[in-house]
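Quick note: the coordinates plus some simple rules give every number you see, no bench work behind them. This is a predicted model, so every value here is computed, not measured. Cβ atoms are built from the backbone, for glycine too; each structure is taken alone.
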Structure I
Amino acid sequence: MNIKVNPKYASQQAEITNIFLNFKNNGTLLGKGDRNQIKFFSWNEKILNVKAFKIPNLINTLAYKYFRKSKAKRSFENANYLLSHGIGTPEPVAFAENFSLLGLKDSYYASVHLECDLTFRELISIPNYPDKETILKEFTRFTYKLHENGILFKDHSPGNTLIKNKKGVYQFYLVDLNRMDFKSLSIKERITNFSHLTPKREMVKTMSEEYAKLIGLDFEMVYKLMWNATTAFQNQYYRKKKIKETLLFWK
């Protein structure tokens with residue numbers, strides 16, 4: 001097993017390694033874990049959040065050994081990159097990769113568990129969530145900061161932003177970090193990056209208005225682009241969902 005530990009926790013490598021090696025038998029499972037699994041472990045007077053990635057198919061097994069970084073390694077490296085640019089994410093602790101002769105078998109990413117007050121999802125599901133408009137505007141400024149730093153978070157979706165309320169000041173932390181691009185972003189890439197967040201028109205309108213101010217563009221243009229991108233994504237999402245339900249009708 002290949003293990004990389006945050007230098008801050010180098011003295012605890014043996015304990016961290018033991019957690020990875022005994023992941024299947026120990027820890028508290030979060031949710032059903034149908035695809036990837038997340039477990040909590042008591043560690044160093046903290047809670048360690050460990051994500052075990054689904055074992056890849058044969059092609060990716062080979063690719064992750066010889067051509068591409070594993071999801072676990074990318075998560076660890078991306079977390080460090082975000083923190084170095086002042087972007088919130090739970091503190092990275094370590095990652096582990098287990099290889100066979102054929103390629104990658106399983107992999108794990110560990111971070112310090114972060115207790116949050118809400119995720120972006122609550123802003124969608126609770127219509128009158130307290131201080132909702134303020135949170136949306138601050139979230140838009142957070143996303144603008146990502147874009148200004150050349151960070152395209154491809155999984156910018158409702159469950160992947162943790163939000164903490166510190167006396168009326170909202171802080172944002174990204175999770176599920178393995179899919180990111182680092183480059184100068186076009187206007188279209190910036191605005192389309194909001195498209196997976198919410199189907200609610202009024203929320204899109206608020207984010208469009210704030211982003212237009214930040215980037216110095218006409219609100220109507222930004223709103224049209226953002227809403228069109230959102231609608232296209234929603235149509236595609238429900239089309240795929242319907243096809244899946246049809247093909248797997250017996251489940």
Structure II
Amino acid sequence: MAAPSPRANEAAWYDAHYRTVQKDLAPWYRAMLPDLCRRLQPASRLIELGCGQGPALRYLVNNRLIAQENVFGIDQSQTAIDYVKQFLPRANLSAGDIYRMTFEKETFDFCLLMETIEHLEHPEPALKAIADIMAPGGVLYVSFPNFLHLPWLGVRLLSDLLNKPNWIVRQPIDKIYTVVGVRKRVREAGFRFEKAIGSTYGPPILYRWETEWMTRGLNALGLWWLSFHPVLVFRRNDGGGSVSR
């Protein structure tokens with residue numbers, strides 16, 4: 001019998017992970033949503049790639065900021081997708097693969113790629129596929145663990161050194177990125193950087209106790225690039241496709 005494919009193994013890991021309901025709205029969503037809500041229009045079409053249990057999608061629909069029919073979500077975990085469908089039965093949700101999307105070009109006004117890019121084995125073709133399905137000027141939100149955040153870097157290095165993957169809930173693919181590297185990759189895929197929103201500045205174990213006024217104050221100082229989970233905001237270039245300098 002043939003061994004399961006690497007992606008099948010990844011999907012199985014996420015199926016097991018999402019059997020536990022995640023009740024809290026993660027800090028990167030809390031940082032991103034106010035900005036997104038200001039931009040949404042009644043006819044906007046939005047997709048989240050790696051949507052998990054869909055907390056942001058459910059928030060937007062529950063607050064009547066977007067129609068279910070205009071919401072799309074893809075995750076490799078069927079368990080996660082089945083969970084979201086309980087709450088958003090008319091949304092366009094499917095278990096699938098970022099590398100094999102079949103949407104028409106220039107379909108979406110907004111795309112969420114939240115805590116997902118670091119789990120992609122091949123981010124460059126995935127980002128170019130995202131650029132293809134976004135309308136010119138469409139907005140892409142990207143969040144990820146930023147290794148310019150020194151407390152997080154220390155925890156990650158110690159978990160590797162001591163072979164303690166559970167310290168950081170190590171996923172099947174877990175790449176190390178910084179804001180510099182992510183900005184470069186997304187720009188080369190056909191986007192221009194617009195702004196960033198810092199999210200969680202303290203050690204990972206303490207993020208639940210970081211108040212909104214503390215985060216806003218540090219963001220006002222322009223320190224987003226040192227935050228643990230920055231949200232980078234990009235717009236697709238009017239002509240689409242990759243760009244170079």
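Given -10500 as the derived value for helix-only ellipticity at 222 nm (-39500 (n - 2.57) for each DSSP H run of 4 or more, over all residues; to 500), which of the supplied structures I, II does it correspond to? Please list the in-between numbers first.
Values: I: -13500; II: -10500.
This value belongs to structure II.
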Quick one: percent of Cα pairs over 13 Å apart, for residues 118-181 alone came out at 64 when computed from one of I, II, so which one is it?
I
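When Kirkwood radius over Cα pairs in Å is calculated for each of the structures I, II, which structure yields the highest value? Please list the in-between numbers first.
Numbers: I: 19.8; II: 18.5.
Comparing I, II by Kirkwood radius over Cα pairs in Å, the maximum is at I.
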For the read-out relative contact order in percent (Cα under 8 Å, 6 or more apart), a value of 15 was computed from one structure; give its label from I, II.
I
Could you figure out which one of I, II the value 0.65 for FRET efficiency 1/(1 + (r/R0)^6) of positions 190 and 206 (r between Cβ atoms, R0 = 41 Å, to 0.05) was computed from?
II
So if we calculate distance in nm of label points 7 Å out along Cα→Cβ at positions 30 and 150 for every structure here (I, II), which label has the highest result?
I
Comparing mean count of other Cβ atoms within 10 Å over residues 110-117 across I, II, which is largest?
II
